[in-house]
Structure 1
Amino acid sequence: MNDVDRLKQIVDDRIESESDALFALGDEILHEPELGFKEHATSERVQRWFKHLGLPFRSGLAVTGAKATLDTGRPGPTVCLMGELDAIVVPGHPHANPDSHAAHACGHNAQIAGLLAAAVALTDDRILSGLSGRIVFFAVPAEEFVELSYRRQLIDAGAIEFIGGKPELIRLGEFDDVDLAMMIHTSAPKHGEKPVELWESLNGLIAKTATFLGKAAHVGNPWDGVNALKASTLAMDAIDAQRETFREDDGVRIHHIIARGGDLVNVVPSEVVIEMNVRGKTAAAIREAGSLVDRCIHSGALAFGARAVVDTLPGYLPLRNDPGLADILIPNVERIFGKECVGYRGHSGSCTDTGDVSHLMPTIQPSMAGASGSGHGVDWAIADRSAAYLSPGKTMAMTAIDLLRGDADRAETILESWEAPMTKAEYLEFQRGIRSQKTFEG
């Protein structure tokens, strides 16, 4: 057994020795789900593990984030391992909170277990002594793009500027000391899919809220009113009618919910609120689709003589998985799941705020088996706790070893060839430039 294999065997042994505690952690988070920027109990659990492992950390970052740093004492790059704290809203899920309907139906509880599994392994002195640079363990809040009205309240109160956790942490400078980043997302492979899936890229998004304002009237005399619901319906139909004009390569997806559809069935609706995500493969595609949405909203208001107010907020940039990091990570997942365990994919319509990080540094986020059911669905469940809770930690720890071993040559090689699409200043300027409010008079 060579030196690298010996270190990776230590990773495997250390994580397996703490498997019961890590299983308990993942299950505890599963049974106490919290929505974004509210993950106080989950963050406290992470902090207790940091203390137990003797890791210096800071908390309260972007409201609930917690960040620990492991310094090898030798100069070199900083590798950031991430896990997400928040849940999604899934009414009817077996483990949903009865009040908020929050549920871990996307596997973030497994991400946190995997993050701390990696910390268990990498804090072993036998591993640390052979590495250079630093390792950051980052429990990040609010990846799920939910509760927009609540997050707008936080923005208005000055508690945050951006809706997503990682964009907010970028703004706060919490990624300024990081050079490379990785995270592993839990998945439920369908027929024909591999245990590990690696997408070349994922969509980005912006958020829009359209408020249609009409005039209330008795439904017996609808001509005395202006029906805001009809105006909004026509606008949504106009958006749907445009779908065939979307270029396939742009990956555009537009989806909405009616957050408010009127007040009483016997009153002509005078105020209707539509919340939308506009997704696309590139920033240009998202911008173009966003303009199209605005035109359609205007058309609905114009047809009925209503007013429409459109608030646009920045969301997430498209994810760019780094090929150099993939070349290092893949042998480690093959060590765990066997040869030919990786499915290579092109582009996905899904979104994540890891995409924002990927515009500033080499980043990778594959998905890994361990769950069953449909993501964000009532049937989502952890099917294999070892695969869901332990394997991501083993993979990230082994990849960190490869990156930082010796003089951290492999990490340095990736960084030397890396060309960032944006500087931090350009990123903030771009995101802030998206926020706008337009009023369309009918």
Structure 2
Amino acid sequence: MTQSMTRLSTTVALVAMAAATTHVQARLPRPPGAHVVTITPPGETGSEPAIAINPNNPNQVVGVAGRWAAYSTDGGRTFTAIQPAGDSGRAGGDPSLAFDDKGHVFLSFLSIERNGLPGYWGHGPGANGIYVRHSADGGRTWDHEPVAVIAWTGNEPDVKLEDMPRIWADTQSKSPHRGNLYIAWIEWQIDKSIVLYSRSTDGGKTWTTPRRISTKAGLPRDDNGAVVGIIGTVAPDGTQYVVWNEGLNVTLAVSRDGGKSFGPSRPIFDVGPPYFGGASGIPGVSRAMGFPQVGIDATNGTLYVTWSDFRNGDVDVFISRSSDRGRTWTRPMRVNDDPVHSGADQFLQWMSVDPTDGSVNVQFYDRREDPANRSTRVTLARSTDGGKTFTNYAWSEVPFTGENAFLGDYEWCSAYGGRVYGIWAEAAPEGYEVSSRGRGAAAAARLRTPTIIRVGVADFKAAGATSR
């Protein structure tokens, strides 16, 4: 009995020592030129942020989260927070940003006065719509009134609910469609979900009548089986590649005429469920998603798609690439480099391919340092060999934990000229005082850790890092 107890104690001690050793070994280096700054105005909270770089002036960087934005004129060293003006203060969720070829920045967002039923949003929604706002001076000032891409008053007999808009621009120097703006989103209907798409050829002043680009409809509930996570990119010749989750696959739609028409959308590879909830949820986080991103290497035309799922038990970040314009794709490869089946979750990834050097940059939340899978950092993974291998860097400075924290359905990163800018939500420090406006009715009704927005900067060019 005593010998057995001694053996058990020794075994437990050895396991603890091994875990501690693994914990130390798992720590990652900081990226070169690492700098992290909080951009949330005092007392405010935020989630689902977006960030963009002006290709005509890379020192201009704009971030946005909900009802406020922040701009930088010094390459992300400092930011000034503002609240873009709007009709009756209209702003909303799911923001995204894009600079066009003239250096103007465009903010897309949704405005919803009332959802339908919980989860089943297409059943009885109220007024809602997709809007775009414009700034000609790098985010300092914005047009007072946003432009409606699609809007419902809530009084129509067949009102639908529009959700998750994403905007992108054609800034390719040799594209015949240079200067065009594109936007796509989900429309929740009573019996299905579909992907709608619109384009602007006049600098966002007007938008074409929305058209459906998803050949197959998704399920009508905001859950696994819907069409979700739409995002697009533009090749040097102006070809558009748009991806989204469609059930247990990533689906691709392609336009070769500036968005006037699309070929039939088609699944390109299988993935795990994109919604993580229930038994597959992320501890301490109210919900998380594994929606895909698409990017292109302008130097050789290679396409990349990243996503995350739990095929390995814990959640991992994956990438696949295509060298033949999206016809065939490589087998999924893990981007995070901790051991497989480690039990640590990596989630809410975002990818940006640097148009100047082809480097592939992927940001994600990372719990590899915590055996309990709760303490969270933000990691930047970078590939300079065409997505074949990745170096992982510890981007955020201090880990955070939360309880029922809403980090959003996505984070964002953007890369240009060897600099990488990431934007993310993280739990506010203990004792953070949230203003009544910052709390919001939904957050105040729950025991939820408030979140603030941080921007991380990495400068590989200044560090002398080479891309090839």
Ranked on FRET efficiency 1/(1 + (r/R0)^6) of positions 237 and 389 (r between Cβ atoms, R0 = 30 Å, to 0.05), which label among 1, 2 comes first with the largest value? 2
From the coordinates of one of 1, 2, helix-only ellipticity at 222 nm (-39500 (n - 2.57) for each DSSP H run of 4 or more, over all residues; to 500) came out at -2500; that one is structure 2
Taking mean count of other Cβ atoms within 10 Å over residues 341-348 for each of 1, 2, the highest value is that of structure 2
Suppose you compute FRET efficiency 1/(1 + (r/R0)^6) of positions 285 and 333 (r between Cβ atoms, R0 = 25 Å, to 0.05) for every structure in 1, 2: which one lands on 0.20? 1
Between 1, 2, which one scores greatest on relative contact order in percent (Cα under 8 Å, 6 or more apart)? 1
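Every number here is computed from the coordinates shown, using simple stated rules; none is lab data. Everything quoted here is computed from the prediction, not taken from an experiment. Cβ atoms are built from the backbone, for glycine too; each structure is taken alone.
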